[in-house]
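So, here's a batch of structures to check.
Derivation of every value follows stated rules applied to the coordinates shown; laboratory data play no part. Computed from a prediction, not measured in an experiment: that's the story for all the values here. Cβ atoms are built from the backbone, for glycine too; each structure is taken alone.
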Structure P
Amino acid sequence: MLIADAQVHLWKTDPPDRPSRHGTRPFQLADLLAEMRAAGVDRVVVIPPFWEGPNNRTALEAARLHPDRFRVMGRLEVTGAPNRDAVAKWLEQPGMLGIRLTFHTPELMRDLAGDRLEWFWTAAEQARLPLMIYAPGGKRLQIPVLN
């Protein structure tokens, strides 16, 4: 039986200008491979941790080095200027499965509930882009689901 983990994080040493807010040591590819072996996990979906921002390099590097074991739900900054071209070309990145969005602050929850991200929802639908959304507290929102 094939065992897959649908959400793991990888991160390298924090850059000096942006030390980790979490006080954790890096969790790199060798660490993950060892954990996967120990747990009997065959494949994983790597999601860059939110504190990395829209930095998908570490996750995509894992997918490039082990294309039979890793895929990525990458991060894209959607609250700034609309970037429809990035959405349209997102799946052209080797190993990329879709986009992971995190709405974990009151400000981001307002964006999720409002129409500010309409450009993104439209572009993602046109690109048939899989989305993974983390929105704690979102059960209080009524968000239409596209078919």
Structure Q
Amino acid sequence: MELHAHIDGGARGNPGPAAIGVVIHDDKGNLLYEEGTYIGHGTNNEAEYRALIRLLEVCAANPVIKDSGASVLRVACDSLLIVNQVLGEWKIKEPRLQELNNEVQLKKRLLNGLTPRIRHVRREENKDADKLVNRALDELEKTQK
């Protein structure tokens, strides 16, 4: 069995207020988990990394996901930069992104037999996670008015 996740991160202002979106489905299309969360001030790239880190944390700790019997976690991300840096295909020049990449590599080790496979998708294929990012940022703006 496989799990399918979509992740997204975004910042308004870049840097600016940032949020993440995480959506996880089983291989039958059943929604197992979704989250849209404001994460503070940051860049788009930092938010994308934070979304991936949150996904890995959820997969390591959430009983529904841990006990699903899945062996592969298919991760869809619309950031070509993040995908290629995580796969080791592109160099990481920014120290902050290197720290976040290191955290991703550590979190991957906590997945107990669940193998993550990250791939790049076009933005149109990542609408659910994007919607959660924007909802979190819209809610933040409402509370600040």
query = One of P, Q was used to compute FRET efficiency 1/(1 + (r/R0)^6) of positions 103 and 135 (r between Cβ atoms, R0 = 25 Å, to 0.05), and the answer was 0.50. Which one was it?
reply = Q
inquiry  = By the measure FRET efficiency 1/(1 + (r/R0)^6) of positions 39 and 87 (r between Cβ atoms, R0 = 35 Å, to 0.05), tell me the structure among P, Q with the highest figure.
reply    = Q
note = Re FRET efficiency 1/(1 + (r/R0)^6) of positions 63 and 127 (r between Cβ atoms, R0 = 30 Å, to 0.05): value 0.60 computed from one entry in P, Q; matching entry is structure Q
ask   = P, Q: which one has helix-only ellipticity at 222 nm (-39500 (n - 2.57) for each DSSP H run of 4 or more, over all residues; to 500), as calculated, at -13000?
value = Q
key: Among P, Q, structure where relative contact order in percent (Cα under 8 Å, 6 or more apart) as derived comes to 32   = Q
ask   = Of structures P, Q, which gives 147 when volume of the Cα convex hull per residue in Å³ is computed from the coordinates?
value = P
